[in-house]
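Derivation of every value follows stated rules applied to the coordinates shown; laboratory data play no part. Because the structure is predicted, anything quoted here is derived from the model rather than measured.
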Structure 1
Amino acid sequence: MTALVRVGFLVHTFSFGGSETETMELVAGADPRLVSFTGVAVTHPLPLPEGQPAPGSGFPTIFMAPSRHVDPADPRVRHVRDAAEAVRTVVERSDVVITWGEPWLDRLLPDGPLPKIVVLSKDSGDWARGFLRPNSLLTPYYAANSTAAAAAFPGPLRGRVRVIHNGINPARVAPLRCREEQRRAWGIGPADLVAGYLGRIEEDKGVGRLVDAVARLPEPWTAVVVGVNPNSRYASELRRRCEALLPRRHRLLGWTDDVGSALAAMDVFCHPSEHEGFSNSLGEAWLAGVPTVYTEATGAIPDLGAMGVGVRQCADGAEVARAILAAWRRQLPKHLVSVTPAA
């Protein structure tokens, strides 16, 4: 029998978001006869969601320096002296290390022989381009979750980047409660219309544009943003924006693992992000069958084709509002009365 390939992960953060979900799904879905997982080296510790990944689930140990954000008794974590020791621990145990989002990779890798290092791009923005350039000099192995994310690598290397789209687990979008029950929990009536978002709450995800758009739509429309967590730096500003533009017509809600119920309660999923490699949130909305609004020419859209209604990267609230209505109308019988956004 072929020896197991030992695989480790080296990441800047491991907390709330699509990258964490992808990693857990990858570990859970791997063939244990072929692959073993050695650990996750985290160089910038942040709070971990309760129970995710669950202790005893078979997910590898998370190595990180002690942090005020992380319970020292958390059974999922093994605390080491510093980021360099976390990296060295995983590197020395692995045949292959997959890394993304780490801006100081060259400073953290130990001296001496190294395993195969796969540098993964999940983004196409300037931030990703800034660290992919130096990181790509350390290895000949490159991957990206879309052609847009692959383009963030330096030009001469792009032909060597393997594009592997994110897989979306159907079990994650299976609702645990019916649409009506979820809406009642949100305090939203059956006649209301919901333009929603579920994922990390950050400005570059386009959640501010969602609020601006719903403010231009008439009273039945409500903005529901799901995903506030201890790391949501933009949440306070977004709350102020909601209160100013959408008094009584918004819900800014906490992180949930019941993705399916939240999506089932939405009429349109709105994700006009500035740049994305391949948003898990968008993929989950597609899989759940929710009409979607997304940004054109970003992420996996050039690879997969139109999967909803696109807006420009520079779209304002009026353009996003029109896209929300267009996505919603595609699901409606033609005889229903149309609703036009305010100018």
Structure 2
Amino acid sequence: MAESVLIFGDSGLGKTINLGFAAKYLYEQTGGRTGRYIDAGGNPKPIEPLAELGVIEVLSVMGAKFPCTMLRKLSVGFWPTPDGHKKLRDGVPLRVEDWLAPSPEVWKRVGFYLNDPMGGMADILLEDLREHGRIIGEGVVGEWKETSKETGMPGDEKFCNNSRAHYGWVQRETTSLVRQFNSLPVDRVIWTSHESKGEEEDTKRTVRGPSIVGKAATDSILKHFGTVIHFEGVARKDNSGAVVLCYFRPHPDQIGAIYKCKPRTPAELDGELTKRWPKGFFVPQTTADDPNRGTLADYMRLEDELVGRATGLDRDWKAQVDERVATLRALAGEKK
């Protein structure tokens, strides 16, 4: 099962650029295994050079004819063949043989996924339901039609709004996609998301988290990720622009709502993370001598080091316990 990372924040704060830093780190960490980047409305331009080098493969699901089925297939490891990629770009109907099925050989070559953004996938699903008038418990809302005779343009067009049931279905389907992607046998699955305001299910306290259609899933979706980092833009004191703070600890906004961030650092070594970034955030866009300086790749590298160290500590602890148990059993045997 993959380690999962979610980075969320407003547009323009460098989330996709940091995906590029992370892709380089993961390409190195996994011994040259490639990554799969799924564009659901992000901006892959900053990391296109990595695609040209073969570090990542880019697939856009924007404009997919059957996005519900396509996203489900992608979430369990299916991927279009080179010919399938070309057909998707050219708008040519696909065949079953245009898809590469997941297999042990595939996972020897593919090491990580970059999904950008999660809310974009939800929007694509919601739009498909509306466009095709899908009936899920209740029909679409406010349907009307404009004919070519009325508009003077070729072809009739139908319009409508999503029903309430559509929103619930998309929230559940998006959560299911997150679980499926995170279960793939790769090293890491990294998600981006814009941010949204929601509320805790039990306390009804206002929280801020990843954006999904509707507010109900903003808080509940967080439990499906190992590491959650919030990208926040803050104005510089000298009014010379903004600096991006990447929080990995929970922190409040200006009105007291909580951003629920979290690291995956083992508890016994959590202080090492605080020692590196004592304020609970790192700053990817700053000067080299800034003590808060770091990128998503730097953060992931330190987390991985701490997890490795914790594994070593646990191994030593187990060896000591096993030795004591063996000694006690030997003594008990002698007494008999």
Structure 3
Amino acid sequence: MSLFYLVFLTAISVAIHLMYADIIYIHKADHHHRFPGYVEMYWGKRAANITNVIILTAVFFTLTAYLVLSLSFANLVAPTLPLAVKLLFFWILGSAAIFLTVKKAAILDTVTTSITLLMILVIFVLGIFTSPEKLLFIPTSNPVFLFFPFGPILFALLGETAIPATMAYSRAENLTVKEIRRVVSYGSLIPSIFYLLFVIGILGISGLAVSDDSVSGLIGYVPKIVLVLIGIFGFVSLWDSYSSAGTEIKKTLEYEWKLPRSVINSVVIFSPLVLYFVGFTNFLELVSFIGGILYSIWGLLIVITWRKARIIEGVNDTLINKFSPLAVYSLIFIFIAGIIYHIINFL
């Protein structure tokens, strides 16, 4: 069932990422905007303010989810170290990476992505060769959780926060339309393949004992040195994700809210930590809420804004040449259905 969601939502994530990239590409002469700025162009100031709140809420909670998950990886490396020390260590490193330049951030992305892919391959190989028979006892579906995977998997796949940085780098490197389209599409497809390898590996190692955060359930099933390596690799991977999401908030506050730099820095740095200590510490509930409601609203806004931008601008030089009205309305329906389901589920 989750494999179906992975394939289905991967196709949606490719479409959403290309739409967002297309909006930015259409306005390449006026690129000092984040998504709320484009919403204001086509839907007005009030819609932009609402979008700002939704996006900032989504990304702040995303950073909080990364803080929570960082502890799971840190526990594999230093289980006896005080929780607060591990949390603050990751928080300081993540906050520092937010303020890197585009060029340095791209280099960091390359290094951390390579480390992440290596970690996933290690887990996959362990899962296949350690006890693959455990995969045979995994239920193929569970009607009780028929719609539950939508939120967490959408959270894992949608990477809107990376699109502006990707487009900025593409602009700096003078990439062609075809090259940009390829970068955005492959950047959406490749993670899905490695997610699948990761899941197979985790289930092969942990079986029915798999934990909510995936990695805690590895303890006792693989050698200590492997746990340490996975913990380090995962920690580094989260560091990259944290900096990418934090940069999106920073640029949104800078371009759309016009706040003083000192205020921006303080908000970006301290908000995730405050949310964590307020009590948002359940990883699975966090990603369900973020993906199922906040990211779904964000995706919905991207679809309708892209559609209006194409109608009003009427440009031919775009990243997306053909996209049927039926596909657009289908995306709108899917996001609305996901939002309604998760709101009911949380109530």
So helix-only ellipticity at 222 nm (-39500 (n - 2.57) for each DSSP H run of 4 or more, over all residues; to 500), computed for just one structure, reads -12000; which one of 1, 2, 3 is that? 2
Out of 1, 2, 3, which has the highest value for relative contact order in percent (Cα under 8 Å, 6 or more apart)? 3
Which of the displayed structures (1, 2, 3) returns the greatest value of Cα Rg over 2.2 N^0.38 Å on calculation? 2
